[in-house]
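Visitor: Given below, in the form of structure tokens, are the structures.
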Structure P
Amino acid sequence: MTTPFALEPHQRQWCAELRALAAEQLRPLASEGTPGRVNRPLVAALGDLGLLARVFPAEGPVRAMDLCLLRESLAAECTEAETALALQGLGAYPVALSGTAEQRARLLPEVVAGRAVAAFALSEPDAGSDAAALSLRADADGPGRWRLTGEKCWISNAPEADFCTVFARTTAGAGARGVTAFAVPADRPGLTGAPLDMLSPHPIGTLVFDGVPVTGDDLLGEADGGFRVAMRTLNLFRPSVGAFAVGMAQAALDAAVRHAGERQAFGGPLKDLQAVSHQLAEMATRTEAARLLVYAAAATYDASASGAGAGAAGVASSSAMAKLLATETAQYVVDAAVQLHGARALRRGHLLEHLYREVRAPRIYEGASEVQRTIIAKELYRGRAGASDGAASQEGENR
């Protein structure tokens, strides 16, 4: 389902084309891949079909709405293709955001073509949700030179990525203000890693840095300014994580509606049972509510980026709300669809068995649901403080 209230006709047409493309050309490549490993033929196809170019458009930064529609449409037909595209975007967007002209010219064309695989290396064994608590050290090794020492964990596309956007601590005890971003090629001496066997079939692993050398040529943005690079990247991608979840919810809902119309039980189709029809209605309503909130968050981001929006505070809050509601909704819808299908949905290889394993991770990735609630609550009180200050100022002027 797409919503005329939120989308223009050309956007609805594009979504339909994307779903057809994913089903006909990307799904066969996905099925040939190894779960938990980078599927390079699939990444290359995303480049050949021009889909990665939509994430890194030549005319400027990607619109959040385009990214959301792209991820939602792919997820509805092929979650592996959606994930491969999203991880390329997440890993390389800091280069587009803060890289030098030389860095962008060297790295982004390879990413867009699907020839180079990127990774976003923020999380650590003891610094997941608390991203400002990073301990991977970037020790000074002369003017404009550092050595990276420590470990990253839960890193998408690790250890197979061709380069990683790495966030390391350059100033001890400075919290978020002491983190620096680097673009680190995978062949640097001292950099190793290993894949992790996860519930969801995503390529995720660890990275170990044993005095890995980096220089000013690898620096993304300013020294000690890396945390802002990370947060700006996540603010863009959080609504689109919600779009990924909406796509999965829609796939599960479509499967449940088909099954309820075809499955005969108790003298008729399942859909004629009030308990089933009401369940489907609830699933559809929650999915549509999540979709609209995702679109609203994307519109807020785009308006802010163009200078016409509510600013960073509005982006942070709306992005967090979209990711929270959409991922929690997708979990509910997929679980309900499994229940309606019964034991057949538990068989390995069934669409809903696949979605059931896929849908759990987004409630944790890129900020767990609890982190999103914390962001939303802080913005609520920030808004109250701003309103109070404004009221006090106005009262003073009236006097």
Structure Q
Amino acid sequence: MPAFSLDPPQTAWCAELRTLAAERLRPLAEKAEPGHVNRPLVTELGQLGLLERLFTSGAVDLCLMRESLAYACTEAETALALQGLGAHPVHAYGTPAQRERWLARVAEGSAVAAFALSEPGAGSDAAALELRADREASRPGEAGGPGAPASSGDSPVASLAAEPDGPARWRLTGDKCWISNAPEADFYTVFARTTPGAGARGVTAFLVPADRPGLTGAGLDMLSPHPIGTLTFDAVPVTADDMLGEPDRGFRVAMGTLNLFRPSVGAFAVGMAQAALDATLAHTARRDAFGGKLKELQTVAHQVAEMALRTEAARLMVYAAATAYDEGAPDVPKRAAMAKLLATETAQYVVDKAVQLHGARALRRGHLLEHLYREVRAPRVYEGASEVQRGIIAKELYANLEAGQ
């Protein structure tokens, strides 16, 4: 794959995004109440046309947006990313009716989306989902209803074609946890088990509006500027019209979404690392210590060089993965996992070194690095922790070995 480099229009667009983030988005972020959806910020992202680009651009453009916004306003970056994460399954797998109802509202910032995959007992092991989608009992006279012959071999998703009086129906029962934008989103992409004991092969994706009866939620007090919460499904009704993709193939919907967004999580991390690096360059160039400037100390200069080296290496891997996604390369899962892993671990390293070189001032509330120090930790956990990414990489490597590639 050729080396990635930005062309002049991309460079200009990134500069424009940084300016917009600093001048129009950061003031809205600073006015927000932590732990709640910042709807004015989401609306502004829509008015700037950035949310619409979630559905019209490729992975490279998504990474450019996330890196540029993260550099100047991490809250804006996260708001944009969560809209994309929650709505991409609708864009990629939804029915025309689902797309018509929701995507325009997401693009304009009037509807907030959420991606509901994790559960109390199924975080990193997403194939262990337990939220049940129980098939509703058929009405008298219908197949499987009272008075109808019993079938001992039917799976819970058998006969998913439309029934005589309407589409197939289920009740969702169980809990979701660690869901960004919950419980304040307007709709959720929900992954539920339709076939017990089938692992990843028995999960179906549903689009569930927040006002469905039986759906409730609560916020969690987290180290996060955006809401993260739990969802409780008490026999929440859904039908085949709410399904995203095919029955029992919801894990493909989840992984397809994550393969797109994992490299862009890396771009978010690279944006934070670059902001920390630039702040460190400025600080060490002007700070007097030990009879000179900090930058004149070899140990400081070498640390700054290492920070720059790792940031650039992470950036190149992120955009290589995004380019592979846009070109439909066969090794996207491996590249996406590598990009997220390297970039998020790199950002943690760079921000930590930046704090160390700034000293106590970096830990003062309101300092850029105090903010980044809090923000940089979570990406190593969500959308697949670093350990999960290593597992994906190893699995792909051995699969290629067995295939003789």
Structure R
Amino acid sequence: MINYKYPNKDGFFGIYGGSYIPECLFEITNEISNAYFYLKKKNFLSIVYNEIKNFFNRPSCVFYARNISNNLGNNFFFKREDLNFTGSHKINNTIGQILLAKYINKKEIIAETGAGQHGLAVATFSSYYGLKCRIFMGYKDSKKQKTNLKKIISLGAKVNIIKKGKSDLNEAINYALKYWIKNKKSYYLIGSTVGPHPYPTMVRDFQRIIGLECYNFQKKNNFFNKKNYIIACVGGGSNSLGIFYHYIKNKININLIGIEACGKNKNNSVLNNGKLGIMHGCKTLILKKKNKLKNINSISSGLNYPSVGPEHCFLKKKKLVKYKSVTNKQSLFAFKYMIKHESIIPSIESSHAIYYGIKISKKIKKKNIIINLSGNGEKDLRLLK
């Protein structure tokens, strides 16, 4: 494996990444970058992780799925980020960035949300730390994710429902960026490993606690060999980088597999069919058709994004992670399978990774398969109708 020291000082992972934003935002992104990397040298990540432990029970457990393991002939384990406070991995990054925002004296937090998990985490801790909060959400997602939307509003956040364009996660990000340009005293708390430098790096760093805990579990149980698989879903890419990064950084030989949502059509995989371009402030792969963004039409609000974080593009190019895709029908099968056999309701996002674990079990036996269960599926119970 390569000596992994990415990104460079300008936020590039090879040709991917960087900062492609209006000139008026450079001052604030530079302020964020300077503050973050200064604090990082001062043991900021340890402070963040200690703060996280004040709110919920870290390390999140690695659960042995006995019933699925017996059925499929492999040892299935789930990293239970769904048990976190607010119901997903999003809380890890949220606390880190809010502490950073307070350090640079910001009074309002803005964020986008698709499935509502990021919006809920941001609304929760903005309220706790006494900060104003504004959440941008596409109209389609607001209808699908009514449970999380109600929670966000109850926590005092103002919610901007976007009815323009495709009224989805992509549009929510567009409008959050427009608001930020006009309100530069606000802090934009990006929820995934996307956007201009330093966001892809910051979000990865805050989420890497997932992989560290997973590594400690494997070390305790002597799981280190090529028989191991770690699988995680990929939208923007935060939960997957969170569990992958420790292994990549430390050159640990293990099978890492990222699973994209491709809706109804395998051609909707960003990492396998995307074209190089600029998306929401960074150079990355974008799913296009005739120079227009192509709809993924995923059943999953959290993965329904026509691009991906720049580090994932780099990891694919360097063959450090394998990337596959799963359809709506396949992910729904896994969603129901998990409920039936383990009595756990996973998010439909995580169900994409679960399906791929089920799929590879037809070809391999007696292996250890760890799947990052990034969120709970309370918001997705409508899919059972």
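Visitor: For structures P, Q, R, which has the highest computed value of distance in nm of label points 7 Å out along Cα→Cβ at positions 45 and 109?
Guide: On the way: P: 2.6; Q: 1.0; R: 2.1.
Structure P gives the largest value of distance in nm of label points 7 Å out along Cα→Cβ at positions 45 and 109 among P, Q, R.
Visitor: Can you tell which of P, Q, R yields -13000 when helix-only ellipticity at 222 nm (-39500 (n - 2.57) for each DSSP H run of 4 or more, over all residues; to 500) is derived from it?
Guide: Details: P: -18500; Q: -16000; R: -13000.
Corresponding structure: R.
Each value in this text was obtained by applying a stated rule to the coordinates, not by laboratory testing. These figures come from a predicted structure and were not determined experimentally. Cβ atoms are built from the backbone, for glycine too; each structure is taken alone.
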